[in-house]
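Below you'll find a set of structures to go through.
The numbers here are math on the coordinates, done by the rules we state, and not lab data. Bear in mind the structure is a predicted one, so any value in this text is a computation, not a measurement. Cβ atoms are built from the backbone, for glycine too; each structure is taken alone.
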Structure I
Amino acid sequence: MTAALNRGQVFGAVAMTTAVQTLTAFAFSVTSILAPVSATDLGLPASRVGILVSIFFSSAIVSGLLSGALSRRYGPVATLRACVLLIAIALATGASGHILPVIAYAILSGAAHGVVNPVSSLVLAQAVPPKVRSMMFSVKQTGVPMGAALAGVLLPPLLLIMTWQQALLCTALGSLVLLPVLQPFYPLFDRELHPESPIVFSGVRESFVEILGNPRVLQLVGAATVFAFVQLAVTTFLVTYLHLELSFSLLAAGAVFSAMSLASVLGRVFWGWVADRTGKPRRVLAGLGFLMGGCCIAGGFFTLAWPIWAVTLTAILWGMSAVGWNGVFLAEIARLAPKGKVAGMTSGVQAFFFAGSVFGAPLFGAGVGALGGFGSCYLLLAPLPILCSVVLLRSSFTSARARRSVR
């Protein structure tokens, strides 16, 4: 167990985990940002980018289940350093411009992404005081939209002066800058190492038993799986939707994507603050489900006649909800996890909601082809988060009544 940290060390731990989360999210967002220009070179329709997303999250599920063993053996900070190196290798591999190395890019970057949440939760559960846990977890989770926003802002201008393969090489080199940032945190979090600990799926069965045997956790996991489906449908396909169907320029579509991502950064911090202030994270998550369902309905009705400000406003609200729920969710899982099992519980629930990403992205892409457009798919998706929100809201009120009756 890490000794009590001072305020600077706590904020440093949050910043460090946020930086690594930003990098892995950037690597993931590369796929959706570059899809309109790279799909032809790779011999894939742009709507089939969901296949790479599926590979990415399949790899993330496997690596996430190993994250507990990795952090025990090597330490959480050393494990995060390995994630940074994996991202650099993945981006450089994907720059070859051929389909097989691009698949390898999806596997490697997915492996890094899958480890970050459980290991970061382990670090923050030790470092952060309980009274601000939802907010600090949400701050860490802002790395996901910040990575997406960085991709949306950085990659389109790079494409004006170089090929997409060269842009990937540049970002691969740039990612290595993060390695020195991790160095000061080794003595804080990597003290109790177990080098004899095997790299196996130890504790996975126990984590799944605890998840499936706890109705409150199971409801959260079900909602998170649907929310992850919606998040991927938005973050993976919005640029392609705006560019190919609504004739936005790639720069304009990237700007809308970045506005959505930046709004989700603010949203994640705000929702974490609301959850801590009210003490009702489940109701906060329910409200976000209603909002993302409404945005799916609005997005389903996008046409060429929509003004850009209305599309951007919808994207901003989409970002605050469909990309803004994760921090509150992970903090609540950390609170409900048995003592000493935060990483195991987080990796277990992550496997469930990553499954929503594995199957969601290719299903959504296939639906675009079957229904003849992105709008119809978003309309079809809208009822799912709304239904999850009804379940969460009902559970929250039932629990509140039960606590009052006990008093």
Structure II
Amino acid sequence: MIYIHVPFCERKCNYCAFNSKRGDEAEKNSYVKALIEEINLRGDNSKVETIYFGGGTPATLTLNQLEKILCAVNKNFFVEAQAEITIEANPGTVLSIRNEELGIRNYYGAKSIPHSSFLIPNCSYLRGLKVLGFNRLSLGVQSFDDALLKILGRIHDSRTAIETIALAKNFFVNVSLDLMYGLPNQTLNHLRRDLELVKNLDVRHVSIYGLEIEEGTKFFELARAGKLNLPDENTCADMYDLITETLPAFGFNRYEISNFAVKNFESRHNIGYWTGKKYFGFGAGAHSFDGKQRTSNVRDVATYIKKNFSIVEEVVTPQAAMEEFCFLGLRMTEGISARTFEKNFGKNIFDVFGGVIDKNRRLGLLEVDGDKIFFTARGMSLGNEVFADFLL
């Protein structure tokens, strides 16, 4: 598994605490050069089943820049023929041709469309991604409500998102969407309309995220000043229930706490994280894990560009490895295997975590069925509380 971090965005969203920033072309070129140097330095010709370009917005890079990165990966690793290769994109970043440039008017049948905001989807970029080998596209839609998108600070509107999804399906069978809930001014009806749109857009995967107010974001400052109208806890719980009941009814199987997919379109890359596979992380702030040791790169982009790559090493103790096996594996609906635990660690899981498992069974949060230990529906909604119990 390989993760490649691209920290550049067209604009920082109001809720975003990720390692991302605006960058000019010179900085992007320098970053790509440093990224390639790190890949050349650390590549070990090992087999790669998944590659994931995250960010930031990786689709802010040119096709030429992406090609150089992929060439470096293929030079230094053995990428399987059927590897899952994902790129994250913002609907607003794959639109670049204005209608007046093409002489197109009233594309949507409207009598008057402001040229400053009306964009035609750019087929060449999406086609280029497919030619480069990307076979999975993850679009950060977040909402289909224009007022909510504006509050979030997104650079696209609902029409752009819908048109981008429709266009992307001409090039990618595997299209995934991100949706958020618990947003300022968001209601259950907003969310219900979003889910209905998802049903009709015929995508293959949906990831859901509850809004978290994190320090260093614009939302944090607004919340501290009492200027952020957030849904209350009960409404957020109702939103969560609406999502987890509606998406399966629309044909999306829930395979992880926050992820839903049409059969056979689960994210193989993310499943690798949850099942403890080894992975390389390249780029500013990226993390790596070799099965025993975890490393992370410096977060600052300027420092990374100067070839200062890995700065932190953490040896994963046997105790920490057992904890992670449980709280990562329990994120998935199929849960964890007692036999696999014993095979990996030479101990019976009930000897180590028997008290924790029994407690959460009594609370109706966990179930045990033969070899499997997994969340109940209620446990899924209270996952963080259960995860904390597995920290010895």
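Here are the numbers for this structure:
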{"quantity": "Structure with the greatest value (metric volume of the Cα convex hull per residue in Å³, set I, II)", "calculated": "II"}
{"quantity": "When FRET efficiency 1/(1 + (r/R0)^6) of positions 242 and 322 (r between Cβ atoms, R0 = 41 Å, to 0.05) is computed for each of I, II, the largest belongs to", "calculated": "I"}
{"quantity": "Distance in nm of label points 7 Å out along Cα→Cβ at positions 130 and 170 from the coordinates reads 0.9; which among I, II", "calculated": "II"}
{"quantity": "Among I, II, which structure scores highest (criterion: relative contact order in percent (Cα under 8 Å, 6 or more apart))", "calculated": "I"}
{"quantity": "Structure responsible for -12000, with helix-only ellipticity at 222 nm (-39500 (n - 2.57) for each DSSP H run of 4 or more, over all residues; to 500) calculated and labels I, II on offer", "calculated": "II"}
{"quantity": "Answer label among I, II for the case where distance in nm of label points 7 Å out along Cα→Cβ at positions 162 and 282, calculated from the coordinates, equals 5.0", "calculated": "I"}
